[in-house]
1. One of I, II was used to calculate Rg and Dmax of the Cα atoms in Å, giving 22.8, 77; which?
2. -0.58, -0.68, -0.78 is what came out when log10 I(q)/I(0) by the Debye sum over Cα atoms at q = 0.10, 0.11, 0.12 Å⁻¹, for residues 50-273 alone was calculated for one structure; which of I, II is it?
3. In terms of relative contact order in percent (Cα under 8 Å, 6 or more apart), which of structures I, II is highest?
4. Assuming -13000 is helix-only ellipticity at 222 nm (-39500 (n - 2.57) for each DSSP H run of 4 or more, over all residues; to 500) as calculated from a single structure, say which of I, II it is.
5. Taking 3.3 as the value of distance in nm of label points 7 Å out along Cα→Cβ at positions 58 and 210 derived from one of the structures shown (I, II), identify that structure.
6. With mean count of other Cβ atoms within 10 Å over residues 98-105 derived from the coordinates and found to be 21.5, which of I, II does the value describe?
7. For the read-out mean count of other Cβ atoms within 10 Å over residues 42-49, a value of 19.4 was computed from one structure; give its label from I, II.
Structure I
Amino acid sequence: MTQELGGFAALNLHPNILAAVIATGYEEPSAIQLQSIPVILAGHDMIGQAQTGTGKTAAFALPILSRIDPTKRQLQALILAPTRELALQVATAFETYAKQMPGLNVIAVYGGAPMGPQLKAIRNGAQVVVATPGRLVDHLRRDEKVLSTIQHLVLDEADEMLKLGFMDDLEVIFKAMPETRQTVLFSATLPHSIRAIAEKHLRDPKHVRIETKTQTVTAIEQAHLLVHADQKHAAVLRLLEVEEFDALIAFVRTKQATLDLAAVLEARGYKAAALNGDIAQNQRERVIESLKDGRLDIVVATDVAARGLDVPRITHVMNVDMPYDPESYVHRIGRTGRAGRTGRALLLVTPRERRMLQVIERVTGQKVSEVRLPDGQQVLDARIKKLTSSLAPLVADAEASHGELLDRLTAEIGCSPRALAAALLRKATNGQALTLAEVEREQPLVPTSAPRERSERSGERSSERSDRGDSRERRAPVALAEGRARCRTALGARDGIAAKNLLGAILNEGGLVREAIGRIQVRESFSLVELPEDGLERLLSKLKDTRVGGKPLKLRRYRED
């Protein structure tokens, strides 16, 4: 242990900072810490390239705190972060490392909180500010001299700041600080826009690059499943039945998709909530706290909304929608398997997305194994296993405590103990399907087979063409399942409509569960949706004023000639 702690001692950190590091239980510097701390302590500008989860916060926090003078009651260090959650996380880390530095104050500055107390805390002598760019620019409009004493600047996750559109804000912030400051930039990737910032605002920067893409996912068991795009919700429900998870974060691409999937999960009894950029700050904080303390088990989030999310309970990450790039995939699954914990990551892949899966495997240097969706028998077995686990502890003394009540009830009802037990089980399971036939009817899935994939790709290509009388535009729909009717809307691909848009609108306005909606086929100039035959006219009446993408849905029964 002494030798390991000596790893931090050898980095020439301030004694009080070193003592705080030892108190946190850190044993040995990570690769990014080992290389970055000496560079930052020496006062050099620096570009650090490293993924989330590598210990980069300590890599800049420890040396900057070592260089700050806590006796000077003025702002000395500014840390910029792309999101409120990350800003709070970084501020908490600074406070932890500064516990043994009396007089040193850290303030987090972000949107969604009153500006007055934030500005007052800065003027009262906070030495470190961790801020989001947008809110900091708001403060600069009130007091253009607020950053005039900055000696150290850190841009954390700079690539994400640019993705969120903070380039103009960054330029305003740069101009408000002394040119003699030290500037440190951390980014998972170094696109041209980041290099341009470095060339303009950093002085002869040192470069530190840590190859960690594979390391960030080695502790995580990864698997992918082939599904059709219009069956993702059904696939998610089946997976949740058989996966043994503590807490799970499900990633989707759009804000609307977070709401749609969260609603489906809540309807099935899961403790789930959406997390996206449109949700108010105080509500986002409540969602994260609820996930931490067990009031929520599932959060459905977009990439940006999940930045800075570090909840030890998260055992599973489910990529419901394919990420746009491999780096985003690594960031996503990094929400689990952190700090030595193990985790499991599942990726739903449509036939069109197989190429991106290959890119992810090449970039991470790891094979993402294929697994099959659970069949009805596996779902049934999982339900019975959970039921068995919940009942087993109750059996031990049940006869002694409730035996006489059992005899009385069977006598008064006039039934056997077996019949009464069956009735109580039905009530306890709230009507949940517990036979194979019931499960299959409840969660129908079309298998992802090779012939089907080819026809789907062909259909997608034809749907992308303009409406020029192509015979495939009017091709015969696939056969209907029993008990379902096919309906038509004039909205199609040319209107920017996707299957998930139609699904979300029908789920929200029609009050249906996902399993009630069959195949959704989006063509160039129209779309077809399979709905329950029973109560169809009543459902269409409920949907008559529904709009999708700002356009009326106008769903009606499709008459096949």
Structure II
Amino acid sequence: MTARAIQHRPPAYAVTLPVVGYESILAPDACRFLVRLHDEFAERVRSLRQTRVERQAQLDAGAMPDFLPDTRALREADWSVAPAPHDLRDRRVEITGPVDRKMVINALNSGARVFMADFEDAHSPTWEGTLAGQLNIHDAVRRNIEWISPEGKHYRLNNQIATLMLRPRGWHLEEKHFLVRGVRIPAGLFDFGLFVFINARYLLDHGSGPYLYLPKLESHREARLWNDVFRFSEEALSIPRGSIRATVLIETILAVFEMHEILYELREHVTGLNCGRWDYIFSFIKKFRSRPEFVLPDRAQLSMTTHFLRSYSRLLIDTCHRRSAYAMGGMAAQIPVKDDPEANAQAFAKVRADKEREVGDGHDGTWVAHPGLVPIAMEVFDRHMPEQNQLHRREAHLSVGAADLLRVPEGAITAAGLENNVSVALQYLASWLDGRGAVPIHGLMEDAATAEIARAQLWQWIRHPGGVLDDGRRITTEMFRRALSQELRKFCDHPTLAEEAATRYRSAAELLGHIVESSDFEEFLTLPAYERLP
């Protein structure tokens, strides 16, 4: 090859929008590391996406998931994951939230043991928002993050803060503004790559490490891919093998059948599993969308006390403790109700009851979505779990089979439930298109998972004979359209709503209508919504 040809070879990567103000984050050496990750792993990501499509076709044709016969010996063998690092041995309360600057400071200061900075379900991945989030994490790791409110209130970190973890985007997503030889990089590699390249060495030098939550895995082969990404990155960045540590969210109906295998694939890098219960419900609907026998009742009736969800939770705890891994509980999405003491007391009572159940079952920690809930969850776990964790807890006679995990709960579909699904999905989508991924709606801090359940139920109810209201009316496309139109008018006709916001609501309604009415089920609502983001 001639020197002239080499000189004019197109660059390996291209950034499609400006990075003004974030040059230190998306620096050339960081970009080159992202290119290496892409070249090594992007094809495997795309292959695993195709495997998901093939498994869905099998479910549509009547197949039922079950524990894998080929890995039975692994499930029955005696092995454990690597011991957790010192700052992940007590995880009794974890707070999660988006990566805007104020939230990062407040969450780290909240009194929780861990803060999961979320680039996934609580994040609307605008280009600027994503880069700003990485900058905020960079500054928080180095303890020089500050923020001043418009009213002049100064926010800075306390001396004692939560341990930081980061959740990158799932394998199904891509980052459209970072192209490698003209192809979008998998978003999970982008988020992970920047985080570890910028922060891993600093964290290790200061007594912590690069810690992650891994979302939406569907199989142990997807976990194996993450493990290979970790090993590659540790070698490339010259950091000790096993220093990248991850907790896996078990939030798909397929992954629950492969928990031992997932832990095994990640055994030198994993610290535990988490009950990602809202996405788990969404996955249950999505995977069995073609099956009329899997129609679910109102979302509000799908509590963790229902048999299929309680079975999932108890099996996760037992699996983790058998392998010396941490079993993390699910999200309390309630937020304080400042102007209504009675409603506030009711919300706090629900949180307390949920956490009592979790710690009583053997969970080693739990999630909250708001700093105001940290003291409640902490009090419950302190009272019932004086030690750092409950790894010693086992259920001697626990027996959870496929039939338990797949049992459809009884319950009704109500007009109020239908209207609530329309309302939540519309409001969330409108906020997401405005760059906000964590949104207070009806007294709860909602993220993409709730909107996914809401729109998936609407799609399911319209298409199957079981989609009948408790008053006998059949749920139809026309009924959905009326509910959507009424909800849209409620916001767009409000005299204080700016035209720009009204336009977003109309765009959200158009997108929601398309997703619900389409004959094909959209795998994730964030996929078409992402194409509407800048």
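1. II
2. For log10 I(q)/I(0) by the Debye sum over Cα atoms at q = 0.10, 0.11, 0.12 Å⁻¹, for residues 50-273 alone, the value -0.58, -0.68, -0.78 is produced by structure I.
3. II
4. Working: I: -13000; II: -15000.
For helix-only ellipticity at 222 nm (-39500 (n - 2.57) for each DSSP H run of 4 or more, over all residues; to 500), the value -13000 is produced by structure I.
5. II
6. On the way: I: 16.5; II: 21.5.
The value was obtained from structure II.
7. Computed on structure I.
Bear in mind these aren't lab numbers, they're just calculated from the coordinates by the rules spelled out. If you're wondering where the values come from, they're calculated on a predicted model, not measured in any experiment. Cβ atoms are built from the backbone, for glycine too; each structure is taken alone.
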